[in-house]
Structure I
Amino acid sequence: MALELDPKYINGWINKSTILKELGRNNEALKTVNRALELDPKNNGALNSKSLIFEDLGKYEDAIGCYDEIIKLNPHDTSTWLNKGVFLLRISDYNRALDCFDKIIKLDKDHIEAWYFKGLSFVELKQLEKALNCFEKIIELDMENIEALYFKGTSLGKLERYNEALNCFSKVIELDPQFDAAFTSKAVTLNILGESQKALEFINTALELDPNDIGALCNKGIILKDLNEVQEALDLFDKVLEMDPDFELAKEEKEAILCPK
């Protein structure tokens, strides 16, 4: 109705394109958002919408081009650098993502989200010491940042610094007793350290919080296997594989029980 009354109403074209995108009608959405850009080629909202449509269409370089257009208009806008970086992180282009996060940090050295996503990029690149430095920087800025504490813990675990990892998971649980992933990670770490009975308590709590957490179910199976509760472990691996027949860890653990080498 708004567009019928005023075909030059830019937000009307943007809103219509958003609705079409949500309906999965991306080609129509693209044509619609282009109408907005014909009226105002520098409209940030339209360019952002267009980037999301391109993402849905799998046209990733075109999506990046939209972010670049916005950045040209305002090169000091950290929010657009962040959106571009997170998009690159999502499509596994980690080095280009890092460039974006570094740009933000040059503009604002205490930008917590940039440090956070920079840390996640380093995790994906398996550069764990660098990831750890990013999460520690966040904790310097915000001692109770739960996500940073959690990923600091997982990074420490991958570096086999298990006791330090446990301290991080314990802090997360103290700050947020509903953070089920912290209970799972603490359980896994305790099990690695040979404290399987204690690990079982924490994995049970994780499953109380989220009974359908497939990772927690699989890890409970591993803990039970290590406690020589073999049949219970097998039952859990079967349950995991019913939920996801391609869950590799459950396949491997089940095979290790049934076909020991």
Structure II
Amino acid sequence: MQNKGFSLIEVLLSVFIITVAVLGLYNGVSYSFNSIEKAKNKLIATYLAEEGIELVKNIRDINFSSEEEDAKWNDGFSACENGCRIDMNGTIKDDPNLPLNIDTNGFYSYEAGEPTIFSREITIKKEGEYKVKVSSRVSVATQNALTQASFAIDKIGKELRMAQDEAGSCFDEEGSYKIEDSSITFLHLDQEDNEVCKTFKLDNGKIKECIDNTEVDITGDAIKIEALKFYMPDNDENPRITISIKTEDGLLLQTTVSQRKNIK
């Protein structure tokens, strides 16, 4: 009796089919989890937006019932003409870009607590003596923040990889890079092969790109950067830089790039 086995082609084909099936299953599960997370965030944002309208109604009702002679039904509304924030305590404040927190009692408010990915902007526009238009917009910062942080670390990594071998007129120290606090400076060639000094730095929660005397933000208001760090080991023969970006809501991205040599 002769035992039959599997040929190499049959084994490889079987492995391929199983791999495709597993990857398909993984992608399906990943998509389902992402969909559930988006649906959850949308539900929370919907109720927070509805709450914003109710808070404005409540302020109106309090004004109506006020016993003060000069009290008007729309007192305080002018502060929201260009956007404001109001939480369950009914206090009107500016800077609607600040995230809502979950306070110690488990409520969404601007009191001390754990920052969330939700921010709420309430706008009140006067449309007549007894009429105003109220809008309550809730933003979910997660996706925009991820996009900005990813863009920033990719851009910094690409530029550092293309740095020139010497410092030129950028700084007096030897080497290709100067790391100082939350910044890094290096010699860069622009599109016309002109030598320029380029710096990436953290300034007031934003990452900025500085070329000579010109500054450009590479992260916006949707994300606040808590830390920007650079690390370079003592290895002059093959410089490599580790980049770390940490956002205020705890997202931490890190990558390491090696400098390309002799690119002039």
Parent structure of the calculated result -11000, given that helix-only ellipticity at 222 nm (-39500 (n - 2.57) for each DSSP H run of 4 or more, over all residues; to 500) is the read-out and I, II the choices: II
Structure with the greatest value (metric Cα Rg over 2.2 N^0.38 Å, for residues 123-242 alone, set I, II): II
Per relative contact order in percent (Cα under 8 Å, 6 or more apart), the highest-valued of structures I, II: II
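Can you spot which of I, II the value 23.5 was calculated from, given it is mean count of other Cβ atoms within 10 Å over residues 147-154?
Traced to structure I.
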For 71, 41, 34 (Cα extents along the principal axes in Å, calculated) the corresponding structure among I, II: I
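Any read-out appearing in this document is the output of simple, stated calculations on the displayed coordinates, not a laboratory observation. Predicted model only: the values in this text are computed from it and were never measured. Cβ atoms are built from the backbone, for glycine too; each structure is taken alone.
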